[in-house]
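So, here come the structures, one by one.
Coordinate-derived values only; no laboratory data. If you're wondering where the values come from, they're calculated on a predicted model, not measured in any experiment. Cβ atoms are built from the backbone, for glycine too; each structure is taken alone.
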Structure P
Amino acid sequence: MDFAFDARTQELREKLLAFMDEHVYPAEQVAREQRAALASPWDTPAIVEELKAEARKRGLWNLFLPDAEHGAGLTNLQYAPLAEITGRSPQLASTALNCAAPDTGNMEVLAQFGNEQQKKQWLQPLLAGEIRSAFAMTEPEVASSDATNIETRIERDGDDYVINGRKWYISGAMNPLCQIFIVMGKTDPDGEDIRRQQSMILVPRDTPGLTVKRAMQVYGYEDHSHGGHAEVLFENVRVPASNLVGEEGGGFGIAQARLGPGRIHHCMRLIGMAERAIELMCQRAVARTAFGKPLAQQGVVQEWIADARVAVEQLRLLVLKTAWLMDTVGNKGAHTEIQSIKIATPRTVVDIIDQAVQLHGAGGVSQDFPLAELWAGARTLRLADGPDEVHQRSLARREIKKYL
């Protein structure tokens, strides 16, 4: 395994670092001020569109898509250090590069499973950054960590499908630019194979019966980078049968294909969040004095910083190994490693950010520093794309099976 940056990765990395320093970090406060002045908190601040235009001009666009026809054509290993950099400013950087969830996963689904009409109507404007999208899977009435529990019905009626169900924490749905939902529900609830009961279907936002009920907060924050999270009702929503993504009964398989890259993208960005927290921790430690000496000279603070550095270096190596395996043996071959990073990375990064909050005192929980919002985002990722316990259960079973 050689994790040295190749020439293309190094070139893009240098471009991205310059873009972050020259445009993204200075835009963070501007975006907050502009958003506060908007009629709706979900409208896009003007600075975000300026960042997107600048990113496109610099060739920093759709970096996440390995398909060279639609994206940058990077491998997971090439994309990993770039995603890490964007994680340092999660509210702006990924959106600026058109690399923000849930659009990334939705574009991957459409590129891999969509028919030509679906690609033309929805993938192309998503790739161009002209619209946003939402992914509707999680439900409040069931334990959605087990996707086979999902109760939303997708029933065939002649040349149409009719959808009924209630979803929540539907990422992207609050953004006015969100024009399309990928909805997962059951087309065959009584089927013998519980993993062939589900299907995915495209539902345009303006379809009668689709109601965005309310915004869902995340630890009191509005997640603007993902277009917010919403509770959404589907009441006798009727769409053409041609809106089905892939084949009927293929929803579970599509979800697994979507979540593999999504999990590693999250972990890449989390490492960037940890690096931002360590940077802030060190800056605070040398700038503040307590009990007669700088915080940087306090033993416990030194331990926090040292342990954080060791933990991040360990996580980065595991994430890079996972990216390399996904490139060389595929998602199935990297299953153990994907689950390992999904367990280890959010948990560790939450602890690092929490120590940075502690070092900042009251400032750490305030809006004057990004730490509280970073913590909320990292903590949420212990639930998103499968909670820790689901991955631990699956990983343990795989390990035990070797000895049976």
Structure Q
Amino acid sequence: MTAYAAIPGNAATARYAAKKEAILGAATTILNRQGVKGMTLADVAAEVGLITTSVTYYYRKKEDLAAACFMRGIDIFNSLALEASAVTGARARLARFLELFFDLALRIRLKETTPIVAFGEMRALKEPLRTQVSDAFNDLFRNIRGFFDDPEFTGLDRREATARTHLLLEQAFWTVTWLRRYDVEDYPRLRERMFDILSGGLAVGARPWAPPALPDPTPPEAVAPDVSHETFLVAATRLINRKGYRGASVEEISAELNVTKGSFYHHNDAKDDLVKECFERTFGVMRNVQLAARELKADQWTRLAAASSALVEYQLSDHGPLLRASAMTALPAELRHETVERYNRVSDRFAGMISDGIAEGSIRPVDPLVAAHMLSSMLNAAASLGLWAPGLDRAEAAALFARPLLLGVFTR
């Protein structure tokens, strides 16, 4: 029996089960806010009105508790996938999955059940728990990929099915960041709009996938003769994406580049300043791509496809990836608000392009804000393309990952 699942003899009692669930709920909330490294057993104990030694009765170590939070989230999504899989037909299966997920999101919002953990922090676990949790997540992934084992998807190869599975899961995970902006009464409508975009894409009519190329969006200073600071930004971005904001220490960032801590502080005042610069760099690249797409002599759908393609490709470039939005949750409060505002401006600019495309007739009449959130989710998820599809060619990446959202996941 694994460490995170160790259960004493009286586990069947309602009191024990209720306390354990309360601990998991408190730990998940803290984990989502502070990451694996930032969570402490003392913080969790205080959240549920216990002393630290009482929490260790349930979970001996912090890592055991963090792993249990991930396993709980995986179990929840597995139950959604299992119930949705019982429905006949690919579209009905997708609709049922979203219905079940939004029902869960509603119960979380109403505090009728505890939040779901942010899975991006899984890689911050230590071994052997990291492998155990990763294996369980991979099983969940395969269960969701079974959605695409349907005659409607005949012709999709394994990699294409994997990409669409990744896209679907990330859309669900990302809703946590934007559903807060809506009242619960809007959830049914939002679910319908999300299904409409996933199934029908954004384009009016059949469109070929041939987005025009855009100029390299890398900031000019990054390709100057002295690129040492850019090197630090790239290394920090990659490490934070992999281990989370708190999990990526100054020592590890320095080790990634084979330099001393002294060299780090020669180029950077502090870790917080470095992370802020990583976000500035990410926003700069995205803004450069959006503005370049605006200048194309083309309709708005083509501009949106070009921007999406360029940003997905950038994730696999020598200067990529971009910093994942999940890093924002662990930022100090004074940095977090400003960073969220900057991220929202990027999303709102996409919403404006979509709205203009609806007006001109190149983009279907979808909800522009929901579509922009979904586009941001896809681009954010593309930061990990290199992990689940190693060796993927940059040009292939956009067709594999961006195309299903802009043309619909049922497009072959």
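Ranked by distance in nm of label points 7 Å out along Cα→Cβ at positions 235 and 331, which of P, Q sits at the highest value?
Checked P, Q; max of distance in nm of label points 7 Å out along Cα→Cβ at positions 235 and 331 sits with P.
The value 48, 19, 11 for semi-axes √(5λ) of the Cα gyration tensor in Å, for residues 187-306 alone was derived from one model only; which of P, Q is it?
P
Could you tell me which structure in P, Q was used to calculate relative contact order in percent (Cα under 8 Å, 6 or more apart) as 19?
The structure behind it is Q.
By the measure distance in nm of label points 7 Å out along Cα→Cβ at positions 51 and 83, tell me the structure among P, Q with the highest figure.
Evaluating distance in nm of label points 7 Å out along Cα→Cβ at positions 51 and 83 on every structure, the highest lands on Q.
Of the structures P, Q, report the one carrying the highest value of distance in nm of label points 7 Å out along Cα→Cβ at positions 179 and 379.
Top value of distance in nm of label points 7 Å out along Cα→Cβ at positions 179 and 379 goes to structure P.
Given a value of -15500 for helix-only ellipticity at 222 nm (-39500 (n - 2.57) for each DSSP H run of 4 or more, over all residues; to 500), calculated from one of P, Q, which structure does it belong to? Numbers along the way, then the final one.
Numbers: P: -15500; Q: -21000.
Comparing all candidates, it corresponds to P.
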